[in-house]
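Student: As structure tokens, here come the structures.
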Structure 1
Amino acid sequence: MIDVLVIGSGGAGLSAAINAAKEKAKVVVVSKSKLSNNHTVMAQGGINAALGNVESDSVNKHIEDTLKAAHGLASPDMVKLLCESAKGAIEFLDSCGVVFSRLKEAKEKIKSIAQRRLGGASAKRACYGKDFTGLRIFHSLLDCAIKEGINFLEDMLLLDLIVEEGKVKGAIFFDVKEGLIQELWAKTTILATGGFGGLYLNESTNIDLASGDGLVAVLQNGGAVSDLEFIQFHPTALKSSAILISESARGEGGYLVNSDGKRFVNELAPRDEVARAVYKELQEGREVFLDLRHLGKEKLLELMPQELELARLYEGVDASCELVPIKPVVHYSMGGIPVNEKMEAIGFENCFVVGEAANAKVHGANRLGGNSLLEIIAFGKIAGKNAAQKAKEIKFQNPNQSHIKKAQSELNHYFNKPIRINFYSARERLAKIFYEYVGIIRDEASLQKALIEVKKLQNQFEFMGIMDKSRKNNANVVDFYSFKNLLQLAPLVIHAALLRKESRGAHFRSDYPNEDAKFNYHILLKAREEKNADKN
């Protein structure tokens, strides 16, 4: 019997798994694809923590910066918990062997970790390892998880949660390699399934498989999601490929200039402000560039070698002596499954959520750069420990067989049905709808048009199915279900944006350009319901 089932192998899932294993729980980590195919490995800039080695910084300032970026929609208690846990999170990562960049003159090990300033921060607070921070964190966590004896299952597509009388008893998966549906029963389950940036496909830094699988699993069992209207656009992605160029490039002194050679924004303002400024320049017909030339090649090679290589590979420019063309693209979804201070999903027993899949009310309307890595480590620990402790209290009873029969019937239906529409074309259409009408700047007309177009796609879905009829090693199944999930989430995102008739953080409406105090609440949505506003 599995004590703690962790769905998702990024930093959030691994942090939760390691801390659950330290509580003597039997832990299994399940990954949608390969273990390393996650967003943690892509994080470059750093992880926030007030360590005491920067005189102008403190935990209180970290709290203030986070609350300010959230525009009134973060919980002060949860933000306080996050920021006060930061030093412990860094100490944990240090003990796991994460290779941070170091200050030569510092005597204490923890205070020797180098820090840089990211957008929206009042001080140098982001601990980093050159520009490979997330990659180093992931591999160190993976090593620790292996040492803890944690079992891993790759290429397992989440189809549904097993829920009986409000209690989660595990989950149902499609084993891609074997072509079979499997149930994994567990005393407690942790969802670390990531966000839904795949809605924007090629206009996103996210992987294509970022399809909000955990959110959909909760929705189809009667649960709620919240704050889906708050989708963060990162201002500096490479123009041709949408590959992220870290905020650290600006944190180290990089400029943003237009095709007239003029700087037009405070580069270290919060991401929503910078992204809108870049978008405005592009809309007015000017190109936008990241200018790193004045930093010098030696410094760039020392601090951000990955950025140099990405610019060379995907834009054909040498960033040490040439301008790098950039554009804003989708990067992070602030909304997700509401959780309490134990990271337990509200309305579901024995189910915990962490990372981008969760809405722990620490990001609000706009996430502070450097807080996402902190959240997955600090709150991953909380989720893992609480899930393990809860598992010790549970006397497990096997679920009935109706769950797996339902999943098998649905899969067979999608394999066998006649196909008239290629769902890959529909997926591209969905992404274009969202980038054009549910983008950086929105209004009532564009959102209503998006809703009409999405409903057309939903009506056409009955003519779509799995095209590759082989059962084993069938990536087409994964892509189809990922699209199916995105199509379920799409109208909820639009409804949330329509309901919030104001501009706040990452949600900007040109027809309601000001922040309105009467919208100082969280919008909760359920499947087949348009609204349910939680004003807590």
Structure 2
Amino acid sequence: MPTTARWHVHGVQGRSDCIDYIKNPKKTEGGILVTGVNCSSDFADYEMRRNNERFHIEENNDSRTCYHGYQSFDPKEKNLTPEEAHQIGVELVKRLYPNFQCVVSTHTDQAHIHNHFVINSTDMSGRKLEDRLANPLEGLYGLRDASDKLALEHGLKIIEDAPVIGRYHKNRYLYNLANASWRSQIIEMLESLKEKCFSFDELLENLALEGYQIKSGKNIRVRPQGKERFVTLKVLGEEYSEDSLKDFFFNKRKNQTIFTFEQYKLNDEDSEILKLYNELAINSKHSVLYSMKNLDIAGVYPKYYNSRYLEVKRYNKLVDTINFLNEHQIYNYNDLQDQILKIREDITLKEESYQEQLSLNETLQVRVPLCRLYLQYLPYYESYIEQLDIVKQDVEPSNEVKAFLDVKEELNVSSPEEVKQILSSANQQKAETNRQYAYLSYMKNKANELEKIKSISLEGEKGYIKSISISKNMIDEKRSNEKEYCIRIPYSELYIYVPVDSVCWISYDNRAIVYLIDDKEYKLYNNYNQEVDKVNGEDVGEISQKEKQKVNEYYKTH
């Protein structure tokens, strides 16, 4: 990931000092990593001066006598040798300045290997170097583009979202840079998840486990930890739109023909709950195997490969449930109730811990984008400081240097080590936050599974019927207690009291199914907790349906 920069140098002495600086034996392994192009590296200053005199170009303290170029390589490029870096530098000046006298040197005295170039201001035909941004070859864009091409040829990385050269406004500039960084980060995460996921829903689930917030709607939007705004997936590229991703996973599932069925056993052969899930798992496995029948003979994929994929997922979930029941010795309804109470208590404790961890993590994550910008533009700043040491006078800082100084001020740090420590701490806190989030999600999923098992058990109990479906806000907390819920019948203003044990939360603390005894009498109450009627269990569901019809009729006529 080489970074590039270039400055103009004034005066005969300025050129001489610049050449002496870049040739420093202590920085160039005893002068080995120094090469002259169209001139001798030992007499470069003299030969440049003579070339300019030939074309009657006056050189004084105010004239532009040469240019000082810079190319820095990422310290992470572990396989890059000083010799190869020097070769890249020589190739670079030959491509960009074929008729100019240049001195190329490679410095190895810092953590990152970097090249310096001194380029005479006039070529050997008397033409001055074109320094305008618009020049595609000799302008600053030309230097960056040629450097990137050479880096790729040598197997090195480049900066994909490099900033625009020549424009600067502090807030807008930093904002654009940070967003470019986020864009790359999100795309990298999506590509990683595409490898291991088999459906769009799985991808979103794994994004959530990585700390991303997700908003659904007309378009799916995501927000990583530390980013202020949500990003629409399709804005990242057409291949990341919801439709494209769904097509990708559809074809991936289509080509999946090898399945591994996890083995399991029943620890209690007499358990009705285990027997039930064992039967469901066997039927699920048979469905998958049937979908593979005559696959090789037919030479085509069966039309229901998507259903087969979903059935494989169902089988795996059934096996997970059986293993969970075995592990926690849940063999009857009482065992089930005890386990549900225990896991709900654990979730409450973990929720409190997670909220504290989330707050700590968010405090650090908001600094991560700036830390990345700091390290990305650190080489520009270091080269700028070197340039100040060479010319011994003020030099106009580049946009990258300005951005670095702004970021440094914002972070209030004094060294790269502090920045790396912030990043390290942020990574640790993010990992811990994701771990707690994943574990909390795991516990809630298990609570949902237990509630579903409870639901199946109640349906098997004599007299119980599935009556109404409710959300959490239909429970009157003031009138409820540990043993009884006071529940508003959907679409009505009537309330009933039901045992807590007869309510199954199939979606943790969100949606529930209420089971009632069909021939039992239940009292109906109004908003003031006054008894207004009595009905049996079967009638409660009918009350809800009748009220729903009234609501529908009302909206049809209004």
Structure 3
Amino acid sequence: MNKAWWKEAVIYQIYPRSFMDSNGDGIGDIPGIISRLDYLKYLGIDVIWLSPVYRSPNDDNGYDISDYQAIMDEFGTMEDFDTLLAKAHERGIRIIMDLVVNHTSDEHKWFIESRKSGNNKFRDYYIWREGRDAQTPPNNWGSCFGGSAWQYDEETSMYYLHLFSRKQPDLNWDNPDVRKEIFDMMTWWCDKGIDGFRMDVISMISKTGEMPDGETTGLYGDFSPFCVHGPNVHKYLQEMNEKVLSKYDIMTVGETSGVTTELAKQYAGEDTHELNMVFQFEHVEGDGKYGKWTDEKMPLTTLKKILSRWQIELYDKAWNSLFWDNHDQPRAVSRFGDDRPQYQEISAKMLATCLHMLQGTPYIYQGEELGMTNYPFQNPDEFRDIESINAYEEWCVNGTVSHDVFWPCLAFKSRDNARTPVQWNDSAHAGFTTGTPWIAVNPNYKTINAKAQTANPDSVFHYYKKLIALRKQYPVIVYGKYEALLEDSEELFAYTRTYENEKLLVVCSFCDHETIFTIPDEFSEASCLITNTGQEYNNPTITLAPYEAFVLYKK
């Protein structure tokens, strides 16, 4: 197995709008990030993944980019960015940028030109089609954010494709001029000294030439057979690798919704010359009651089956990326653990143990290291996320589902759960801002915050700090082969990792009651690397507390 720095790294995702505000306008910014670099250095992370900081009208919180080579005014200046990059590098922390190139903002200069006429150079930068008639889009595809995936434009009486918001027109990657513009922009950032890219919905950049109706799911047709893992996606990524990525010592991770283990080996195989790793979403997707919306937790056996398959089938062939949550997912403790006050801390530590001992590169989403929880949303006026707002409109206001039925599902899975400000201390607005925050702070900041946790050696923060340190000390945590145990248990997630002469036993309880576990004979003399209870594991049969986790090590 090839070794690499990005395999051994721990990555921390920053959603800048909600991380730290330096000027009191209620919006996080780059100087705010700079002010917290020592906190991240103390935690021990190696890489910051920076969600988009480019110029944007913020229809989708920065994932609608109007200028790839400028910084959003609310976040600061390019000089601020250069300072962030330099100060992070001084601390041994790398920075990877969020690359959003499936689409731009409709306020990008390319699209402004594209919509002017049917025969200018920029027309073919985007995907335009005639409607079936003046009132009917080219096909029945639905957008990820609700409504049709087509927007009628009166200027030329044609429709343009937007798989997300109508203000996010999709780029036409079949146009070599588009690819050259993107590769030149990427080279510009690499020459500036960044350390890699997280690539937003990169599996969607290639569409089929034919665009027939999709199978109707809910209110609209499904575009995925024609727009996800399209005919030229691997060709274009190999071109990107040849023209840009291979020329720098950087890391790349692709957001590839709907990816299988076989496809992952194409995107991120050891010798396919595309990406270093991909994000798979099987463990955070699943079928909801209403589209993606549900208030039910995934059965543990299902979760284990998914994660085990990725561990086993990618071993020695491609590299896993490990995550519980991000800016698009609800908080991990609320979703996979237990956010009731008596279990919030111990289940946060258990989830951290389970994930960080798997093979792959772990990603920590801001506030996860504190055990931050979902926000107690009470009504749709509290949302800022376009997806959540549109979903309520589509299913409740215009649809047939009652508020009382739909609300628990929307509140449980809303992306805004992850976007409430980081809870730095117990002062007003959790120390995030001296002004009015752009989205409300979770009211539990008085008890869950960084100031209290950095001062408490038994906190969730210090547990994450220890996990990160262990990863740097024991090669088996990074490179060990995975083997599942107790696959039929709905209470325990247990597995081993083996590398050369080292072996780990990882046991995590996912339930709120005591369970019995028998330690295998081969670990009878093993030492305990970490536990979230302080229990000793000297006896073969042990009683696990609710959400207990431990890792045994033998050489």
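Student: Comparing 1, 2, 3, where is distance in nm of label points 7 Å out along Cα→Cβ at positions 28 and 108 highest?
Tutor: 1
Student: Upon calculation of mean count of other Cβ atoms within 10 Å over residues 372-379 from the atomic coordinates, which of the structures 1, 2, 3 produces 28.0?
Tutor: Among 1, 2, 3, the structure yielding 28.0 for mean count of other Cβ atoms within 10 Å over residues 372-379 is 1.
Student: For which of 1, 2, 3 does helix-only ellipticity at 222 nm (-39500 (n - 2.57) for each DSSP H run of 4 or more, over all residues; to 500), calculated from the coordinates, equal -11500?
Tutor: 1
Student: Out of 1, 2, 3, choose the structure whose coordinates give relative contact order in percent (Cα under 8 Å, 6 or more apart) equal to 10 when calculated.
Tutor: Computed on structure 2.
Student: Given that distance in nm of label points 7 Å out along Cα→Cβ at positions 284 and 356, derived from a single structure, equals 3.1, which label among 1, 2, 3 identifies that structure? Before the final figure, lay out each step's value.
Tutor: Working: 1: 3.1; 2: 3.7; 3: 1.8.
Label of the originating structure: 1.
Laboratory data are not the source of any read-out in this text; all were calculated from the coordinates shown. Predicted model, so just to flag it, every value in this text is computed and none were measured. Cβ atoms are built from the backbone, for glycine too; each structure is taken alone.
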